[in-house]
Structures are given as C-alpha cells and as structure tokens.
Structure 1
Amino acid sequence: MEKKDIKSMTFLELTKEMESLGEKPFRSRQIYQWLHQKMVTDFNEMSNLSKNLREKLEESYRLTNLEPVEIKVSAIDGTRKYLFCLEDGNVIESVLMRYKHGNSVCISSQVGCRMGCRFCASTLDGLTRNLRPSEMLDQIYQIQKDIGERVSNVVVMGSGEPLDNYDNLVRFIRLLSGEDGLHISQRNITVSTCGLVPEIRRLAEEDLQITLALSLHAPNDQVRRTLMPIANRYALKDVLAACREYYEKTGRRLTFEYSLVKGVNDNLNEAAALAELVGGYHGHVNLIPVNPIKERDYVQTGREAVEAFRHYLEQHGINVTVRREMGRDISGACGQLRKSFIDRTKGAEV
C-alpha cells in the first residue's frame, strides 16, 4: 500500500484522517503544527504524540523532506541557491534573495519544464514530472530552517510552468497562506506563467489574492513565437484578455515580465509597441536583462539600451522597474544549477 502524502493534506483532510484512526480531533492541530510551523523531518520529533500514534503515522503516511545536495552563496549579493534531491532521485532548485522588505524565496513547481522557452535552462531536458504540494512547501521550509529566519515572500518562478501543475499549485498556495501553516499573506505570493489561457481564467475564479506575473518577453506574436513556443498555441490578444479578466475578478495588479535579448526584442520600436500593448492593464513591467546560458546564443542587452528602453516606458506612463541581477556568479538563473549538476553527473557515469 502506497503511503499517503501527509504534508500535502489540508487541515480538514488531516482531521478526517485522524478520525479514521480513532484519534481525538485536537491531534490534527498538533500534527499540522508540527508539519507546517515547526517543520519537523521525522514523526518521532512530534514529542507530544503518543508512541502508538507516531507508529501509526510512520506506517501509513510519507513525510516529504527534501535533501540539500548543494548550496551556493553569491559573493556579490548573498543570494543563496539550493539544489534539492527528491525522494525519487530527481533534483530541483530554489533561490533565496534578501531584500530590505524581507526574505524572498523563488521555488520550482516542476522537475524540468515542457514549455520550451528559448532563453531558459529549465526546459532544456523537457519535463520529468510535476511537484507535489509538499515538495513545493518543503523548498521554503528547508530554506527557512537553513537561514534561521522567516521567509516573507514567495515567488513561483523557478523551474517549471506553475499553471501546468495547476491543482498542486493551488493546493500549495492555500497550505502556505493558511493560518495554521506559515501563514504567508497571499499578497506576498507571486505566480509566473508563460500564458496558459484556460488556466489563467480558472485561476481568476479561485478567490485568491496572489499576484499574477505574465512572461511576456515580446510586444507582438511574431517576435514572441521566436522566443516562446507557447505563443504558437495562444495569441497575445487571448492571453491579455485572460489577464484582464484576472485583474477584473481579483483586483490584483498584473506584472509583465520582459526579458531583454540583444537584437531580438530590445529596441525602441519594441518599447513603443510594449507601451501601447500594456498601457491599459494597470500593470507593472519588470525588465529583465536575459541571463545568458551556454546552450543558447542569446546575448544580454547592454546597460545603455536597457536604460533607454526603461526611460521610454516611463515617459509613456508605464510603471516599470529593471530587475536587479542576483546570484549571477552562482548560476542564479532558472534551471542553470540543476542543468550543470545533471551534466556533471552524466559525465561522471560515462
């Protein structure tokens, strides 16, 4: 019999599980707090439970714990990049970034990715599998325990397309923001998507207060298709219509992620088209000088061109920031550390 994933259960589900074991309801709260507040790694650490109950839990439930394989710390800005090993031997990565407003963690939602974005290392080996809610949560738990500080902001923008793992993502958000868990405000949770239209519309109906970030990266379908294969399935007008629906139903401001690639999408004609495209969306444009990866020949836009692009947007009423590069000396971009680890491992096996 396969063990149940106890860390992915809601409080109500856990309560029903304890009832089925003949335990009193208050045990559910104790166990839930051990899992999501004290973040234990073993049922035997649950010291206020009877030995008999701990044995029952061990027999019927799996307790997901990610194993740190590698931790890299940037000498430039203190960014910490984590490579975690899953129970099945797959590896995923997470990033801790320290800001004045608090600690922010960027987590992965899948092992690999099948979206195929040309500038991203996460997608080079395709999709292996989705992460369970417990595996998404434990990235945050392990990092919080490692640094001994509270995580206040979570970005689901690491390896994988979050909306391609929809049900697990939504469950993860509810567990993370629930008052019996870490209770991180939904307003401090950002979910990135390359533009899966049906899932954006579905997310608008979930009664969540998270920030939605659209990986835009081009102001028209022609350029976007050269960067993102998903653009062949969903036209920009349909993606933006879904984003508008999300804004109207949630009241949450949208973020438009725009990776600047030299000679591809970084001239002022593209800036003008972008300003016209997103001007009416009450959104925020996040300009990202693309982080080069050795498997692609894309080149990062120079600083002067980045500033000219930003200045044009500001002059035309667009709220815009240039994302500060963090962790570049430790393979900080999505998928880079995992890819290098896989390549090293394969090389060692030959």
Structure 2
Amino acid sequence: MKHTVSFLDIEDNWEAEYLKRGLGESAEVKSFKETADIILDKIRDTSILSTFINSRIDKKVIDSLPELKFITTRSTGFDHIDSDYARSKNIVVSNVPTYGENTVAEHTFALILSVARNLRSSYLKAKEGDFLIKGLMGFDLKGKTIGVVGTGHIGLRVIKMAVGFSMKVIAFDPAPNHFLSEVMNFRYVDFDTLLGESDIISLHAPDNKKTHHMINGDNINKIKKGAILINTARGGLVETTALTRALDEKILGGAGLDVLEGEDIILEEKQLLLRKKKDLYHPEKLQQALRNCFLLQRENVVFTPHIGFYSKEALQRILDTTIENITSFSRGNPINTV
C-alpha cells in the first residue's frame, strides 16, 4: 500500500529532498515549512504525518485527518503530540529516541561557559568600543558543583563532560541508576538538595504533568545564592516569572537558555501572519511573549533559539531514523514507538 506522507516544519529544501529520496517510490511525499494548524486543508489525505516540536498534534488536528495511521516526530520529546488520544484512535506514534545526546551536551557546556565567562557582556562592551575588563570577571568550572536534573542519554553525557572539567557532580532522577553513578563518579540527591548545593543547575527532563514548572516561585528560594541555571530541555520546566524574580533578587547569577516557556508563539513572520487572530492575540500568549522579551534583554542571560540539537551530524541522524520509522511502519513492523 502506498502511503501519503506529509512532512511538517521542514526548514530547508535539502531536508525535503533527502527524505523524499530516502523513501523512494514507496510513498507519495508532501513537504511543508508551516505547522499543522496552518495547513490542515492541504494534508487531509495524509496517512503518515512527520512533525517537529513546533506543531501541536492535538485532538483537533488528529480529528481533522481521517486517513491518519502513523505519526513520527523528528525529535526525542513528544509532549507536542497527544499520544494518548492518538492511541485511542489506533494511531501509532514514534519518535527519534537517540540522535543528539552528545550534540545537546556540547551545547549545554557552550551555554555554561558563556555565562560563567560573561561572554555576552564582553561582546556588548567591546562592540561599543569599551575594552575595559571591569565587571567582566568570570569563574572557573573546576571544583564547582553541577546539578544535573535527569540522567537519561543527554544528562549522562553532560555528567561525563563535567567530570572532564574536574567538576563535582550531583544528580536528580526519579529512576536513579546507582551502578552508573558509581562508575561515573557522581551521586544522586533529592531535588531540594540539588537546588541548594549546585553552583550550576542543568535541566535535562521532558515537559509533562510531573515536571512542568519544576523550577517555580515556591522553590527558587532554595537555590544556592548566585547559581547559574541552564535549560536545553523544554521551556515549560521553568516558570518564567519565577526565573525573572530569581534574577532580580540575585538568587541566580545568570541563566543559559536554549528554550523558553511558550516558545511556540515565537515563530517566523510568515507563520505568524497565517495564524488566526484569536490565536495570535490571546492575552496569555501576549503576556508570555512580553515576559520572554524582558527576560532576554538581560546581560546575564544567554539565549539561543532552540538550536541545541542543530548540528549537521545530529540532523542527519534524525532524518535517517525518521525514514527508518516510516519504512518500518509501512512494512507492518513499527519501531521506536512511544
């Protein structure tokens, strides 16, 4: 059976060509730069949907695609997909379980070093012709304690790199692997202890009901004074108002962020123009956008636009696994199901 496959959130033409070439004549392939909600009318005949984190595949989208049998996300996280509802409709959901653990871990340390050595402030001063070093003193990583939240594939790579920097490592995970903690020379602690002892807190957890706003107004006062917060996981893990308050009150000395709460509303201009006004101008979304804008103006906040995964090698692995997911499903043997 020849499936109709729709790829959403495709940034570059070469990605579309690569995916089409990988599937060959086994499927009718459509590729779109837009998110699902914008192009529903163009994909109603889709039986296989491949998406990225920008598209929310919720009940409305699923019900609008009567032929849909399989969803494969080009990401490890799948919180942007209502997988429970999909399952109730006998729709299989797959992801890319591993592709960039080292890639994201490297980006994590790029953010850590950028904040620790005041790279943003240094750049802004030098750009204005001010080459005085006053106010730009950083700190060494050696001997500092890093608290890693989540010891999955990415978290473990961060730990390995931290040990290479001669850092002390503590970690929190609801399912601790004590064997690995002994082998890799780190120790598990409870979440409050991690907040209180860490000079650097690095988040590597999914965003779900248990982890949403795990950093919030109720626990920011438990953070060690002057610590740095790094988030390369999901924006929803951190309550933006709490983060802003922690920076205002100097509970946090800085932050390195690759993700933001509500980042799905920060889209390219074309997509914003195509959205319905009632969605674009929803008061809560506007408030979140304003909070993010004020947050990103700070010199002690380094922000990158969700590019932690975005290396040439990692992207190639994502596309190859996506092709494999689709091919395996078409043969009646789905893999990497969530």
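Every read-out reported here was derived from the displayed coordinates using simple, explicitly stated rules and does not represent laboratory data. In this text the structure is predicted, and so the values were computed from the model without any measurement. Cβ atoms are built from the backbone, for glycine too; each structure is taken alone.
Match the computed value 21.4 of mean count of other Cβ atoms within 10 Å over residues 115-122 to one of the structures 1, 2, and report its label. Structure 1 accounts for this read-out.
Which one of 1, 2 has distance in nm of label points 7 Å out along Cα→Cβ at positions 43 and 299, as calculated from the coordinates, equal to 5.9? Matching structure: 1. Taking distance in nm of label points 7 Å out along Cα→Cβ at positions 51 and 211 as the criterion, the largest value within structures 1, 2 is that of 1. Across the set 1, 2, distance in nm of label points 7 Å out along Cα→Cβ at positions 251 and 307 reaches its highest value in structure 1. Each of 1, 2 could give distance in nm of label points 7 Å out along Cα→Cβ at positions 155 and 171, but the derived value 2.7 comes from 1. Thinking of 1, 2, which structure, once FRET efficiency 1/(1 + (r/R0)^6) of positions 59 and 243 (r between Cβ atoms, R0 = 35 Å, to 0.05) is computed, gives back 0.15? For FRET efficiency 1/(1 + (r/R0)^6) of positions 59 and 243 (r between Cβ atoms, R0 = 35 Å, to 0.05), the value 0.15 is produced by structure 1.
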